[in-house]
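Structures given as C-alpha cells follow.
Every number here is computed from the coordinates shown, using simple stated rules; none is lab data. Every value quoted in this text rests on a predicted model; they were computed, and no experiment measured them. Cβ atoms are built from the backbone, for glycine too; each structure is taken alone.
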Structure P
Amino acid sequence: MSDTFDPGAETLRGATLVEGRPISVSQLATLARRTLERAIPMLWVAGEISNFTRAPSGHCYFSLKDERSQVRCVLFRTRAQLLDWSPFNGMHVEVRASPSFYEPRGEFQLAVDFMRRAGLGALYERFLRLRRRLEEEGLFDPARKRALPAHPHTVGIVTSARAAALRDVLIILQRRMPALRVIVYPTPVQGEGAAEQIGAAIDRADQRDECDVLVLCRGGGSIEDLWAFNEESVARALARCRLPVVCGVGHETDVTIADFVADARAPTPTAAAALVCPDRAELAQRLRLLHGRLGRCLMHQLAQRAQQVDFLARRVVHPGQRLAQQQRLLARLRGRLRHGLARRLREAENAFGSVERRLQRARPDLANRVTALEALRQRLGRAALAGLQRRRLALANLGSHLVHLDPGQVLERGYSIVRTGDGHIVRSAAQLGTGQSLQLEFARGRARARVDDVET
C-alpha cells in the first residue's frame, strides 16, 4: 500500500474531494485521522508522564513528553486493568501505541495498548518469570506467612549502615518505643553482589536468633537500584528464615519479589518500623483506658458486694434476738389460738342454743296430746257405734227388700219355676216343644213334667 495520499481520489461521508472545493471541518478531521492511521503503524514511544488523570470510567489520560515535545495519550480501562503498578507524573515509561486523531477536538493522540516503565523491558520480563516460578513453588502462599509479634523485645534490621532509611527507622523505633532493643545487620543494598550479601545477612540474623522480628528495608530509588531485592537469593533467604520478616523497600509504588515472600509488606521503611513496633503513647493510652475500665469494674463489683453484704447482714440475727422473736411470735399465736377457740366455742354454744330452741319448739305437748288422743278415742268409739247402728239399719232395710225379692217367697204364694232339661228357665211358651221334658220347682220340692201341647 502506498503511503502517499491523493486528495482528488478520496471520498469522505458521501462527498468527493475536488481541488478548489472546500470541505467541512469534520471531513478534514476524518481525513487527517485516516491518513495518520495509514501512514504510522503501532510503535513504541518513550517519554515522561505528565498531567496524569484517571477518569471515573477507569480510562487514563496523560501527556508523554521529552525535552522538546509532548503528545496526548489515552490508556483505556481494559488496558489499564492489566497493569500491576500505578503510573504517576514524572515517571519515565515506554508505551506501545497507535497514533490517532481525536476528531471532536482536532487533537493528535496516542491510543496506548501497553505500558512499561522505561528501561525495564528485559528486567521486567526477568521479574515476571521469577515471580511466576516462585509463586508456583508456593513461596507467596499466605498460609506460610507468620504473624508478627504484638510486643517484640528485640528488632533486627537488615540494611546498609549508611542508608538514610536506617536513620529513619531508628528514629521511628526510638519515638514509638525507646526501651526496644535494636540489632542492625549491615549489608550493601545495591550494586553488584548486593543480593547475595542481603541473603547472607538474613541467614546470619536467623542463625543468631537474637531478635523477635526482622525488618528488611531500603529507601526509594530506580528499579535498577532496587533490583537486588528482586533476586532469587534474597527470596530464598526470606523463605527459609525462621523469624517473621517485614519488608519495607522503596516507596509505596515500588513492588519487589521480597515483598511477596516476606511475612508482611510495608509501603516504606518508616511504615515497616511502625508495623513491627507498637506505639508507647498508644499503649499508655490503652493502658489508661484499661486501667479506668478495670477501676470502674472493681468499683462496680465492690458496690454490688457491699449491697449483697448489707442484704445478708439484714438477714443475719443474733440467736437471743431470734429466740425473743420466736417467743413473741409464739405468744401472739397462743393468744390468737385462745381467742379463736373461745370464738369457736361461743359460735358452737350459739348454734347449740339455736338447735335446742328449735327442738323445744318442735317437741310435742304429751299431756295435751294424751288428752286430745283420749278425746279422739271417745269420738272414734261413738262414731263407730253410730256407724255400726247405721250399717245395721241399712242391712235390715236391705234384708227387708231382699225378702220381698226372694223367689222363694213368690213360690210360697203358689208360683213355680219351669226349667228345661238342661236347666234353662223357660220364660215363653215359644221355647217349648211337644213332648219336651220339663223340671218344675215349687216352694217346697220339685217335679218333672212333659209337654203335651203348646199355645203361644
Structure Q
Amino acid sequence: MNDLISGYRAFLDAGKTERECVREIIRQAETAGYRNIESVDRLRSGDKAYVVKHGKSIALFNIGTDPIEDGMNILGAHIDSPRLDIKMKPVYESDGIVYLDTHYYGGIKKYQWVTLPLALHGVVIRKDGTEVRIELGEDDDLAFCISDLLPHMAQEQMKKTASELIPGEDLDIMIGLADDEGEEKEKGKKAILNLLSERYGIEEDDFLSAEIEAVPAGKAKLMGLDRSMVLAYGQDDRVCAYTSLSAMLSQGEVKRTSCCLLVDKEEIGSVGSTGMDSVFFENAAAEVLSRLSGYDGLKLRHMMSRSYMLSSDVNSAYDPLNASLFDKKNSSFLSGGVVFNKYTGSRGKSGASDANAEFIAKLRAKMDENNVRFQMAEMAKVDVGGGGTIAKHAAYYGMNVIDCGVAVMSMHSPWEITAIKDIESAEACYRAFLTIE
C-alpha cells in the first residue's frame, strides 16, 4: 500500500475527535517547518505558520511571493464527525447495570449505533485547569456497547419506523455491572467512579467540564479482496482534511499564498467559535496580514474576496442497491475520481453557494493540465438529497468557492466506505489547485 493511504489510515486512527486531529495536524505541520503564529513577530514570503482555535480548528498558511491582498488558494475541510457525546452528568446505575448517558451529535441513524464496539475519546479539564486525556476501548482488551432487544421480544419495536426504532435517550452505553452481594445503594456506580479515579485521577464532578466522545472502536481497514477501498469511522470529512493537509505540506515556495483550513462543527451547521460560521478564519487571516505588511481593513477584504477556495467536502457515492434515489448521469461513483459539486443545499438549492461557471472552467483546465481524473455530480435526485457545507460561509466574503472532495458510501454511518483511487485523485487535485495563479 502506498504512503498516502498508509498515512491516511494512520491519521484516522490517531484522530477520532477534532482535538486529536488538530494535535496530529500540528505534529505533522511542525515537522514540515510550520510555526505557531503566536511565536512569530514578522512573516515574509517562504514562511509557514498556523493558527489554532480552542484546540479544535486550525488554519495553516504558506506565504507566497505575490502580495497577499491579491488573494490566497484555500483548501477548507471539516474535522468533526457524527458521534455520541457523553452528557455532563452521565454516570448512573439502573437495576445492577452502570451506564453512561449520551447525546448524539450530527445526523445519524440511531439504530446503527447499537450492538457495536465503542471507544471513549476526549478530554477532562479539572477545576485547576489541568487537562486529562481519555482514550478507552482502542488498544486495550476493552470495549463499550449499547444493548438492544433480542428478536424474540422485539415485535412492538419492529413496528416502529427507523427514526423511532431507538429513541435518542436510549443510546446509553453499558460500562459496568454492580456486584450482586450486599444492599449498598448504587454500588456499581461507585465502583466505576473509583476505577476512573484510580486510572485518570478524575471525580464525578469533573464530567461537568469534559468533552468525551463515544466513537466506533477499531482501526481503519482496507476493504475488498482487491484492497481497493478503505473502511473506517469518520471519513466524512477527514478523508478531505487529510488529503488537503498532505497537499499543503508537500509544497515548497509558492507565488500565491496557500492556506489549509480545517474546522470544527460542520455536522451541526458550522456554528460556535470553532465553526466556519464564526470569525475564526477572518481573524486568522488578519493575524497573517498584520505580520506581513500591517493590518489594513481594506487589504483584508481584498485578500478574502480575491481568494479561490475548494470546500473540500465529500459527496454521496452512487449506490446500485438504492439506485432509485440517484440521478445516475449526475452522480459520483466510487473510483470515478475527485468530485466537484457545483451546488449543494436542498429543496431548490437552499443553503448552497452555487459556484460560478468561470471558476469551474479554470478548475477544469487545471485538472486537465495535471491529468487529474474528476467527476461532476450532485448528491442525489432533486428533492431527495441535500445538505450544507462550509462553502457558503466562504462565499460570504465574495471569494470563488466550490465543493470538491471524495465520494463516500454509507455516509454518517459508524463505518464509511471510500475508494483508494478517489483518495489519490483528491490529493492530486488539491496539489494542482494550490498552483493556480
State the single structure among P, Q that was used to calculate Kirkwood radius over Cα pairs in Å, giving 37.7.
P
Structure from which 2.9 was derived, distance in nm of label points 7 Å out along Cα→Cβ at positions 116 and 132, options P, Q:
Q
With distance in nm of label points 7 Å out along Cα→Cβ at positions 172 and 268 coming out at 0.8, pick the structure among P, Q it was computed from.
P
Looking at structures P, Q, which one was FRET efficiency 1/(1 + (r/R0)^6) of positions 28 and 316 (r between Cβ atoms, R0 = 30 Å, to 0.05) calculated from, given that it came out as 0.00?
P
For relative contact order in percent (Cα under 8 Å, 6 or more apart), which of the structures P, Q scores highest?
Q
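Assign the value -8000, calculated as helix-only ellipticity at 222 nm (-39500 (n - 2.57) for each DSSP H run of 4 or more, over all residues; to 500), to the correct structure from P, Q.
Source structure: Q.
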Of the structures P, Q, report the one carrying the highest value of distance in nm of label points 7 Å out along Cα→Cβ at positions 180 and 300.
Q
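Here distance in nm of label points 7 Å out along Cα→Cβ at positions 164 and 340 has been calculated and equals 4.6, so which of P, Q was it run on?
Computing distance in nm of label points 7 Å out along Cα→Cβ at positions 164 and 340 on every structure in P, Q gives 4.6 only for Q.
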Ranked by distance in nm of label points 7 Å out along Cα→Cβ at positions 52 and 348, which of P, Q sits at the highest value?
P
Given 10.6 as the derived value for mean count of other Cβ atoms within 10 Å over residues 284-291, which of the supplied structures P, Q does it correspond to?
P
